Structure 1
Amino acid sequence: MKGVMYQALLHKIAASGARLLLARIARPVERIRRPSAHEQDILLERRFWRYYLNPARRGELAVLYPGLSAREREEIFFYERSGFRTFSCNGVFLLADTASRHYNVVNHERVTEGVPERWRKTVHFFGNCVAVGAFAPDGQTVASHIQRAFNEQAPEEGVRVVNAANWGGLPVAARQILSPRTLLHPGDVAVLITSDVDRAALRQALRAFPDKSFFVWRDISAAFQRPHAQGEIFFDTVHMNGGGYALAAERLFPALRELARDRAPLVPPGLEAYARELERLKERRPPDARDVGAVVMNANPFTRGHAFLVREALRRCDFLYVFILEEDKSRFSFEARLAMARAALADEPRVAVVPGGKLILSSETLPEYFDKERLQHVRIDAGRDLEIFATVVAPLLGIRKRFAGEEPLCRLTRQYNAAMRAILPRHGIEFVELPRRATDEGRIISASSLRRALKYGDRAQLEQLAPPTTLDYLKRHGYLSAD
């Protein structure tokens, strides 16, 4: 039965593109080679945390909560008084939502201090009392210590830490991870802290995975050797305070940082050359550009609306890639559309106008896009196109945001925007939908309206719809008379 549980757990994590750090902690006080007098008493008396329920012994908590009043010590130690507890929901144990001075749980996840406003990947904590942070306030849990370490030592990774632990051992935590409510995305890391690991069953389950790089094992039972600067950290042979959680976090962070590091994405067969070109584009980007965005456009042809979208996107990121669709299924050829976009944005050093290739909105990823007029009432599935963008293109270029204009006219494009809104955040990519620019008469600027004005030779409309660089291109290539 254990083997089945391990197989199911490993399969869900590997199939999601996430990674797993399985950390064991068992009888940590017994591993201390030079125990303090307090630790010797714990070992001699085989103390359990209920030792401190005796009012005559509560004064001994002062050594474990230095600098705090008796009232504050008891508020933290007697955590159940704040409503900090678990409950069963369809066979899965979850933390009950609560709010107090030291223990706060929102949406069944304990509050982690220092979570950034924006992130690209998530470290999820599951498991026992060490994972949940029993007997310590929110800011002193392992999760909060790990979050601060990422913020200070690896801010470029864009990591948030979520504490979904529920006091459970491995079977309880595994049920929680396997539950449909637990969503893991590519690049995420699941941390499972437990004391009960069947190493033989685990090794057997791992044999089913040719690539085991998604899995890391750590035994942190001996992470509390003296000397250290945390003072007394153990209540009993198992439970510890925030100082102990700091030592556990120190032992776990190097492995977590490596697991959370961006990896080379899996490139579909035959597209390796395009992936290498994307990597070269990243090398030419300014080194201080961390908040990177992307716009994908057909630009058939390039309008003032496109220019407005780019300017608005640049207000929200450090550097912007403008991908021009490479399919030759439009009124203007790919070379013409690329040339017009580059001419219009030539003076903007924070923009790179690049071909979309076969990975971004191509006939291979979303063929319906190139027959929009006929397929306005067809429901499209943009999942494949956006998954490729999110798992291949965005990681190669470090893209964290994707911008698009609102779409009041084209139903198919509205569906694509809705798909971006639903899919991209799962991969740590923010989707930003910006208002469209309008003419002086209040009409939305679009490439189709520009093509219509060009067809009828409406000079006044062309001046409102097209930037000077596009008009110049149209004149030089015979689309528009020079007079």
Structure 2
Amino acid sequence: MTQNLKFYIDGQWVDPVVANPIPVIDPATEEAFTEISGGSKADVDLAVAAARRAFKSFSKTSQAYRVELLKTCLEVYNKRYDDIAQACTREMGAPLSFSKEAQVWVGQGHFQALIDKLENFEFFETRGTTRVALEPIGVCGLITPWNWPLNQIVCKVAPALAAGCTMVLKPSEIAPINALIFAEVMHEAGVPAGVFNLVNGTGPEVGQKLAEHPDVDMMSFTGSTRAGIIVAREAANSVKRVCQELGGKSANILLPDVDLDDAVRKGIGACFINSGQSCDAATRMLVPRALHDQALAIAADEAAKQTTGNPWEASTVLGPLVSELQWNKVQRLIKAGIDEGATLACGGLGRPEGLNKGYYAKPTVFGNVTPGMTIEKEEIFGPVLSIIPYDTLDQAIEIANDTVYGLAAYVQSRDIGKAREVAAEMRAGSVYINYPDLDFSAPFGGYKQSGNGREYADFALHDFLEIKGIVGYGG
């Protein structure tokens, strides 16, 4: 049984220093189904101290040992696969099939990708008489979001372990149960005491305390740009490294030669995946003006096929949004699209028909969206697509790049050479051509206000490593 009201510190499940229960809401019922404890500075201090003690020995473990440790973590993770998937469905509303096939699966994929890279990773290099050593940075504070919890937990914990770092994880208090099960996985896998620690709680009470803590050497944060700014500001006083993956407003450029029906229908999936709650969702579809009306009709038809409902039912494609706060935000932005004159092709305000309880939003498609509209600028984080007509490809690229974000971009074309040319012009950390399969070895991270640093595979390792030059080593 998961220790919901406890923290995992120094290899043990411990009570919070001060009791502070936080309800965990099932977004399909709007009711609390359990409670967790909210941590405080005192709990953070205990966890950081444990991580600091463990770093002295764990940082000196061999590369081969850490490879085997990660393999064991993956084996135990796989044993708990169904438990983690059910937790994701209960606490964040993801359809159970999606929890199994995507939410938990991506954690599995990231573990394996890092194991593969770590086996042959070079921690030492000789340049002239200098030995260049890559060494673990130290104690790491890890803050993860609710929308892709296992993806982000594994993308931080696995490379931290691989590098020889110790850590304190603060998962989202909105979807924390999967992380508590993950802590059980780390314990059963034999991760040494103090290497992995978990403290639940809110951003101000736990996240900020980690960021400002003088014994934390780096912060890895995934979440909103607003919260990322706070983490960076708190970390600045101790000049610790901060790696961030933040918001996005990704453009999906459909070139004139595209198979329009295929590109638009797949574009709905790329926007609506996880009920639209993905930072790299393809939320702005740019289409040639002459194809706009046809694209809008196809999008509305495809959106109508996205069955919204009970996440435990096999037929459900879209579950509820994660919280009342998120539902209200999406409603506000849908209203802004209507008020500002965009063409509402389907969906709109309120819950889908027949759903009177739960944070369900209507799959919504807007057409004739113009640059500067609220729905074109703000990250919505719901099943809402904006279709923007363009006259020239240069104009499309300009519109796509005219955002404070730069996490992802998408390009669709029958001409791969032309698609590559457009991809080269996109100011984004990832560009996806013709809806490719997920590549666990690709880097992931953002330009501009979408963050800094890179996650996935060996790219993630570098965020957790310091570079030391030993000059004269070979002389």
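Just so it is clear, none of the values below were taken in a lab; they were calculated from the coordinates. Quick caveat: nothing in here was measured; it's all calculated off a predicted structure. Cβ atoms are built from the backbone, for glycine too; each structure is taken alone.
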For 4.8 (distance in nm of label points 7 Å out along Cα→Cβ at positions 4 and 356, calculated) the corresponding structure among 1, 2: 1
Among 1, 2, structure where distance in nm of label points 7 Å out along Cα→Cβ at positions 172 and 284 as derived comes to 2.3: 2
For volume of the Cα convex hull per residue in Å³ computed as 183, the structure of 1, 2 it came from: 1
Parent structure of the calculated result 11.5, given that mean count of other Cβ atoms within 10 Å over residues 52-59 is the read-out and 1, 2 the choices: 1
With Cα Rg over 2.2 N^0.38 Å, for residues 84-163 alone derived as 1.10, matching label from 1, 2: 1
Test item: relative contact order in percent (Cα under 8 Å, 6 or more apart) calculated as 16, pick one of 1, 2: 1
